Structure 1
Amino acid sequence: MSERRVLLGVASAGKPTTPFIESLSRLKLPRNVAELKRSVAIGNYIPGQRELIMNDAVDGGYDYLLFVDDDIVLPEDALEKLVATAEADPRTAVVGALYYSRDSARPIAVANWDSSDTSSAHIPAFMTWSTEPVDGIGFGCALLRVSVAKELGAPYFPAHIYIERGARRVRQCDEDYLYCERVRKSGYVVRLDARVRCPHYDRESDSTAPVTWETDRETSFPRMIVLEGGVTRLVPLDVSVPRIVERHTPASVTYITVD
């Protein structure tokens, strides 16, 4: 087997956390992977930063791009397992590690995700050994096959701007899930490698999430996110529960690139 080239891509606000840096220093390389090269993009618009990094991966002829957010703590064998999962099936275009939101409320993976109505999504079932297909995974720690991105073509990472009128809050989201949807519609596979478990560091509390990892008994069935009394919880999936009504209004973003 020929030696694989992997680009480590970090979309950062400019202040990487110490646990992230320390975990990078301990990361083991698979036997068939050359020394890692890095692409770091600083800014406050993650989709654009990911776009710049993917351009580096495509232009550099890399086999894989490993996205890692600078508040993720990587297990030593993370890259070994993610590469092995990707190499086992050439139709696998994205492999994501398991990590949780910083409040420990939910794993960042989805099933039944639809960009035209994101309220249809739920949390997929998984086990500690799972490498099964899912509809989408977060790019906090994810391995992307660069040849598939090249086939799909730029721009790679559109995004949703989520407007919560009642909370008076606006946030950018879903550039990872949107890419995964595009991959799936092109006949490729997205996988969650639940063997790779990445603590998610929270700067404010100086702690990592989840506080404790869920057991197989807790994760072995589909779940949905509910908000009760201002608290987010995961409960068994019940498709009869009314969903939030979304209104989608297209808006354009123009990337202006200079050298």
Structure 2
Amino acid sequence: MMKTYENTDSLPAEYRAAIIDLLSFQADSEFAGGQRVSENLRFATRPEEAYRLTKKVMEECGHGWYCWQVLEELGVDVNIRVQHLVQNPDNPSPKIVRIINGFRKENWSKFFDDWADVAMFSTVVTPAAVAFLGQYRQSSYLPWRRISERIWQEEKGHLAFGVWAAKRVIEFDGEEGRARLQAAVPKFMQMGLGFSGRPEDESKNFAKYFEMGLKIKDSRQLQDEYLEIVSKRLNDLGLEIPNDVKPDYDMRVGYQLEEAATV
């Protein structure tokens, strides 16, 4: 049976270090993700689109806050991290915060040209976040488990937002809009398929995470779960799922210990 820990427990040194590394990566990246999503407000086509996207921004920043609260209990100075992110939104230093490549401005911006891209990001990439972040609801670190339930529920809401936004594109722009949505699927599927990282035999630390109860599913299981969710959502929209899309692991959306900087 997996051993679990509360924030009042004495944590083994290696376990504590892993928790701080992984949660720092998640907290900083969640907040940076909110910053990136806010940039997409420039593509909003109508007031309701702008409102719903703004709600998503608030929730993404909230995910960072939930994680930072857990880190603060572990003695991490989270104020330095948020101050750095808000003062350096376009180019935060890897020596101070940990941001996944996909949420760095220079990588993020190239994916978005219009509202159809905004809709497809939440429709096609967010299913990977639902699968990946959902596993932490079973984390051996109980404070992380508790916040992960709320994050998971809100990520499902972000997926619903993407489907709604895509349906609005089709409603107002007809088949031309559907064609733009379809054209955006492959580039976002590359990111979604690569979200959880390379197969577990290529990860230096998966076995360690799994033994600690910090990773519950390997990348192949998460990729299968992702494909099941995204296939259903695309089918609901009358869109096709491409068969020849290769995962983009360079975006490194999953949080990995070996990718973390020492701060």
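Throughout, read-outs are computed from the coordinates displayed, never taken from laboratory work. This one's a predicted model, so the numbers in the text were calculated from it and none came from an experiment. Cβ atoms are built from the backbone, for glycine too; each structure is taken alone.
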Upon calculation of distance in nm of label points 7 Å out along Cα→Cβ at positions 34 and 218 from the atomic coordinates, which of the structures 1, 2 produces 4.3?
-> 1
Here semi-axes √(5λ) of the Cα gyration tensor in Å was calculated and came to 31, 20, 16; which of the structures 1, 2 was it taken from?
-> 2
One of 1, 2 was used to calculate helix-only ellipticity at 222 nm (-39500 (n - 2.57) for each DSSP H run of 4 or more, over all residues; to 500), yielding -6000; that structure is 1
Distance in nm of label points 7 Å out along Cα→Cβ at positions 138 and 170 derived as 3.3 - corresponding label from 1, 2 | 2
